[in-house]
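These are the structures in question, set out in turn.
Throughout, read-outs are computed from the coordinates displayed, never taken from laboratory work. Everything numeric here is computed off the predicted structure, so don't read it as measured data. Cβ atoms are built from the backbone, for glycine too; each structure is taken alone.
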Structure 1
Amino acid sequence: MILENTESYISYLFERGKKMEIFTLLETLEDLMERSRNVPFTEKGIVDKEEVLEIIKEIRLKLPDELKQAKWVKEERGRILEEAQREADGIVKEAENRIIAMIDEHEITKKAYEQKAEIIETANEMSREISKGTKEYADSILANLETAINNVSITINEAIKTIENNRKELK
């Protein structure tokens, strides 16, 4: 626990030291600018380019890691946002395709039910026609049978009369 706090404190002092060095370097840069010679008739100054570049290089080296990490986080955030947008676009596109497929499937199912209803209606109609035709055929056969039986009955009655007449003659 104490070691942990000590390490944290040392890290804090190191970072604070870096920050202090950065402020010192910035003050040095500011002094350099103030000490620069002015270009006649302007507010512009002449500075030693190498000295300014050296101070800037040291500032970069002294920048805390958090700033470097922040820059990395910012870049990574942009990359993650782009990737998330691409993924979101993909999900939306997939959802649109699924909706279209479901609509098509619904239409196919609806048409299948309509065809089923038509087939059942046609089958029922054919069944009624067959039943009607069967009844008409049976009625026709029975009518022919009735006519045949009537004819037979008439023939039998005539035969009976003939037999009776013949018997009367025999008596």
Structure 2
Amino acid sequence: MSYFSDGFTKNKLIVLYVLRELDLALTREQLTALSGERELMPYFELQSAVSELEEEGLVAAVPQAFGQSYSLTAGGRDTIDMFFERLPLSLREDIQDYVRQNGGRVIRSAQYASGTEKLPSGAYRATLKALEGDNELIALNLLLPDAQSARLACRQWEGSAGDIYRYVLNSLLREPKQND
């Protein structure tokens, strides 16, 4: 009998370990991207693992601006603290290396949300949000003529949000000039 977990149990431990190491709520998309980058597990196995962990109360779904993210519950933290050694050291080091290299990027992607929606008129709405914790710093709904423009606005949002926020804030809080 192998000391290391395998199969579905291993996949659930991987999800718990990733959430513990990042110490951040992650969306399914973020978990999928990380899993794909590091070839941790196939897509459908990841989705099943997250669903079962939620059913078992080891992760909690947290409502976010777009969809939901998942964070460890106390039971999930206790579980991974007890069983993390069932994951091979090389796998744990690979996840820790990912966190060191990409933790900031993952955190930033959690702070900026964007999405597109096709409207009945044929135009597209790009919804762009900058978040600080559970608070929206700024939210914009832009009406754009086509899907390409809406996708471009969403791609550019993370890199531009800080400048846009500062510009709007400065414009709104500036004292009006007095006419002599």
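Using distance in nm of label points 7 Å out along Cα→Cβ at positions 121 and 145, single out the structure from 1, 2 with the greatest value. Of structures 1, 2, the maximum of distance in nm of label points 7 Å out along Cα→Cβ at positions 121 and 145 occurs in 1.
Can you say which of 1, 2 returns 9.4 when mean count of other Cβ atoms within 10 Å over residues 41-48 is computed? Please list the in-between numbers first.
Numbers: 1: 9.4; 2: 14.8.
The correct label is 1.
From 1, 2, which structure was helix-only ellipticity at 222 nm (-39500 (n - 2.57) for each DSSP H run of 4 or more, over all residues; to 500) = -18500 calculated on? That value comes from structure 2.
A value of 32.1 was derived for mean projected area of the Cα convex hull in nm²; which structure in 1, 2 was it taken from? Considering all the candidates, the number was obtained from 1. When mean count of other Cβ atoms within 10 Å over residues 89-96 is computed across structures 1, 2, the figure 10.0 traces back to 1.
Highest-scoring entry among 1, 2, by mean count of other Cβ atoms within 10 Å over residues 25-32, is 2.
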